[in-house]
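Engineer: In what follows, structures are represented as structure tokens.
Readers should treat all values here as calculations from the given coordinates under stated rules, not as data from a laboratory. All figures in this text were calculated on a predicted structure; none of them were measured in a lab. Cβ atoms are built from the backbone, for glycine too; each structure is taken alone.
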Structure I
Amino acid sequence: MSRTPRNEQAEGLCAERTEGSSTPIASPSRRKFIGKLGAATVAAGVLGNARSAVAGLNPFKGIGTNLTSSQANRVAAATALRIAQANADAVLGAAPHTTNGDEGRYPDHSASYSKALLQDSIGVVNAAAWASFKKALNSGKNSDFEAIINGGTRTHNGPQGSYQFELAGLDASQYGNAPTAGDPTGFPVVGPFYVIAGREYAAQLVEQYWASLLRDVAFTDYGSNATAQAAAAELDKLPGYRGPKDSTGHVTTDTLFRGVFPGELIGPYMSQLMITPTSFGQQPISQQMITYLPGIDYLSDTTTFFQVQNGIPTGLANQSDPTPRYLHDGRGLCAWTHSDVLYQGYLIALLAMGTLKAPVNPGNPYIGSKTQNGFGTFGGPDFAACMGECAAKALNKVWYQKWLVHLTHRPEAGGGVLHSNLTGGAAQAKIHSDAVNSQAVAQSFSKYGTYLLSQSFPEGSPTHPCYPTGHGTVGGAAITFLKFFFDENYVIPNPQVPSNDGLSLQPYTGGDAGQITLGGELNKLASNISFGHGVHAGIHWRASTYASNLLGEAMAISMLQDKAKCYNEKFSITFTKLDGNKVTISNE
């Protein structure tokens, strides 16, 4: 199947030789010949050749015994298992990939991602640079990526990762604008992003401006803060707003910048798993962080904004707050996600779950055993290793969507188009009046003197397209694995909330304190992290987090279905998906 959905005929996929190499690769005729031999015959031949080659290097040659027949049969069984699962995944076919059409709608590509390419003006990429960019994406050739016309020295962030294949779970092309295969009642995994001229896009942009104005306000102070109150009031009136609302159907200061999945409106803003002190073996982890000093934002002037869109360094740097604090405001979350190891939050959450004495999923096969416990399977090493494993695979899945399907621009670029619209600039894309006339945009202009969206980082966003998010896809995958391993219905004991200066933890005494479950806090954790790297920082849209969480979950379920066939233990494990429905992973 094609790995480049934007190109009807991908170049070089069946070439006889790799570019710049004299080593031949498999031709179509060779592939047909191999297919006729049968997978088992080929596997046996490959294994036989490898065994002969390695034998000459064996320092223990002549010592010990040969493989038993049962051990030899295991090699054949492992090969057959891999082939059977690959065939089962292949028959599901590719998913539909639907864009919003903005790339073709505006000849100047002002509604598409173009960061670090040479720019002609605010919101408008250079035509030759764009052509060089698209040529590389359509061919996948390294030589074409090396020929991209950039505006400065900043490089593009791993675009060739979007072409990578995996040997576990479905292929990246099998997730798209439809429910995952085998889940016909589920949500579409990655639908088209909102069109730039629509009310949904405008509402998301307005939310970004409010979040930028509230970076230094503690989440616990939103209820009494005039700016937070104004944000809730304006978002409540916008028809295109897709964030959560309270039980009466209104946006309130308690629902601002929260996710929409089960449990996310229960308890304080910060997940208990991101503030509970724990330990990494004998190494204590306080969960206090070094964040950034308040009141320092970036790219709100046209000079540095244009430099950064061209990929030119500004020489500016974030200023750290030397006092360790619990994460308690938007700027703190921005700082945390600016330098985290991508699955860090979920590995630490796993440790915090141990501190909180969270029990394993009731379907764990070792529950009730008097002679065994889980270890490499259904035990600590399995739990921890899966965090890194699913994170790496999640990145490749979302990179395919970012670079080869959607090419969605960043909120900072949206702010650039809005500035262009309001100052008579050249951008052809026009943003809806819901954003043009927004109180948030007016307040930001009053503060900075431009209509640009201020950023928490001097370099703005990373140099890869926005939709969906990497952090969010990793989050959706990691929390799915943690729900598989642990009891999502466990009620968190003695919940806490950071003080409004982040210097201490205090008991959470809200009326819903007894309703805070592990499953809800895992969902909240994924949003805390993805919004920290998104809405609060000004570098990702709300819709990016929503779609990426669903993509990560779908990928993790596919991986778990494959892993289920590899476990020796028989089990049936059920947990709740982000859409509220149950899923069961079983090998019985």
Structure II
Amino acid sequence: MFNAKISLLYFLLVLLSVVSILMTVWSKQDAAVTQIRQSMESLPEVFRLHQELREERLRDYAIRVGNSEIKARLRVLHDVRADFLKVDRYILDAETGVPVSVPGAEEQRKKLAQEKFGETVFKQFASDLTREVKAYKTWSDKEEQAFQAGVTNRLSECFHWSKRCAWAFSYLPLVNDVLPMMKRTSNAFDAGPGTPDLLLVFDSDGTGLAKANDGGAWSNNDDFKGMVQALRGRVKNAGPAGLRQSTFDVVRMEETLYLVAVAPILGTNGQFLGAIMAGESVTGRMVGSEETLFAHEVTYLSGTRSEETVIATTLSPPSGAQFMLASAKGTHKMKSHPVSSENWVGISFPYYSFRAVPSGDSAYGVHYKKLRVVMAVDKRALLGPFQWLESLVLIFGAVIFFFGLILIWLLVRTHNKPFEQIDSGIHEVINGNHDYQFAFDYKDELPSSMAQSLNLMVAVLQGKNIDDDDGGEPGWDPEQFGVAATQNTSGVSAQKSIAIGRSGDVTDVNRDALFSQPAEQYYRDLYSQHREARSALGEDVSDVTYVRFVERLVRSEREMKRESGASDVRFVVRTVDNQVDLAPIRKE
């Protein structure tokens, strides 16, 4: 039963320690999540700087392309538009031209256009284009003549329809001359936010002429005509400041979503010649670069409040971002707010800053304003060390408990063994073995003292002498100790032994305190006082043991009570004539 109580107490102590440590770990875990949430509150402002940098780079890229020789080509194409339309009407007319149903109609139209307009419209176009492009080149006369001849030849090859020639004089120089030259002269657009992976060229009507990265398949496209014409209207209304106008929006081409900047191309007199669209793929490189930059999982949402969808995310699988869709409902649509799930903690904010005062030079499209960004951190990765620590605490708690339990069991067994032996000896005496001697050579004082006391008790009760292990004590006169109170009238024994004096010589003893003292304390105090008194006189007291002292003392007390009729007898130590004796005090 004692072992069970100790084990239960130890278990409760270990459990309390483990729970205390776990509570500390949990509090630190909550503090870590809170700290992450607080740090995320600054992300929208930091992201705003990143956003402005991206948009400025895209806009700058579009302006740089627009200020290249593409501007010269669009200017010439703009000026010659009326003449090209005249050529189109002539070669496509049912009477003067070649009907579509005629076999080889395209080749016949090319030939017809060259014969009819080669020396007029085409020659003038080649001359004007050479003059305009020359401002961007360092040609020799021979190179200039070769360029003009090449323009003439290209017209004869492409002009079965003027739109096809517009593509040839925009797309081919764009990918063969302009973009390689920009890459050679500056590597500022090779990486970072705002690195374009979409580039479109539009004419003054908003018709798409060329797409830089599709191999020439995209042309004569009206998908973004409304956006370009809106930009044209703002440029016209802005007057001399029209050059600084730009449009930012989100567009979809095939399966890819792009964040785009559209910048105008203006002539020397402010005439709107066309526009350049530069864009970065939201669903491609953009989210990946932002994940690296911000060290958070990045997700882009788009749509209305009731039909919002995930358009790009770095989460794997992407379905893990579905919990974010409910994050932009109601008034939250226009401001940032925290989002969370069982495994994620993050912040959601609109890509377009509704609180910011819009610049008069920039316009933001409807789709741009529907764009929303969510940055999140995986709580499992964040709290992984804490969960590992929880497991470690539980494992160590279990190990410490079981090893401690074994150690407690061994200690209790070691502690109980002497008492079990003493208990066995008591039963030996009960069973009649009155000669049984209790061993008292234990390491602990308590069982040793108990065993000695039991030996003394058995000896006193039976009136036996206690034999020492060494066969006797030198200088000890047992007979004189026992009868000194009656035979020695001087009160001091003749030998250097334990001497009994007379009570009449003692007058300064508090009798009540002496007789009220517990027996064990009385015997031990008297033994200590006796040894100290004899040691003070230079006597050797190593041969006077406690057990033998008490045994002699008890025997003397018993004899004095029998002879004097006293109810109790106790002794006090005194020193007379350099002799130490014990003076009896009787209680009537």
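Engineer: Using distance in nm of label points 7 Å out along Cα→Cβ at positions 562 and 578 for the comparison, can you identify which of I, II gives the largest number? Present the calculation step by step, with values, prior to reporting the outcome.
Structural biologist: Values: I: 2.0; II: 3.7.
Comparing I, II by distance in nm of label points 7 Å out along Cα→Cβ at positions 562 and 578, the maximum is at II.
Engineer: With Cα Rg over 2.2 N^0.38 Å computed per structure, which member of I, II shows the largest figure? Mind showing how you got there, number by number?
Structural biologist: Numbers: I: 1.03; II: 2.25.
Evaluating Cα Rg over 2.2 N^0.38 Å on every structure, the highest lands on II.
Engineer: Here is a further query. Given a computed value of -16500 for helix-only ellipticity at 222 nm (-39500 (n - 2.57) for each DSSP H run of 4 or more, over all residues; to 500), which structure among I, II does it belong to? Mind showing how you got there, number by number?
Structural biologist: Details: I: -12500; II: -16500.
Source structure: II.
Engineer: Here's a follow-up. Taking 78, 38, 28 as the value of Cα extents along the principal axes in Å, for residues 394-529 alone derived from one of the structures shown (I, II), identify that structure. It would help to have the intermediate numbers written out before the result.
Structural biologist: Working: I: 56, 38, 27; II: 78, 38, 28.
Source structure: II.
Engineer: When you work out relative contact order in percent (Cα under 8 Å, 6 or more apart) for each of the structures I, II, which one comes out largest?
Structural biologist: Values: I: 20; II: 11.
Across I, II, relative contact order in percent (Cα under 8 Å, 6 or more apart) peaks for I.
Engineer: Ranked by volume of the Cα convex hull per residue in Å³, for residues 218-545 alone, which of I, II sits at the highest value?
Structural biologist: Working: I: 151; II: 378.
Largest value of volume of the Cα convex hull per residue in Å³, for residues 218-545 alone: II.
Engineer: Here log10 I(q)/I(0) by the Debye sum over Cα atoms at q = 0.11, 0.13, 0.18 Å⁻¹, for residues 154-313 alone was calculated and came to -0.53, -0.73, -1.22; which of the structures I, II was it taken from?
Structural biologist: Working: I: -0.78, -1.07, -1.28; II: -0.53, -0.73, -1.22.
Going through each structure in turn, the value belongs to II.
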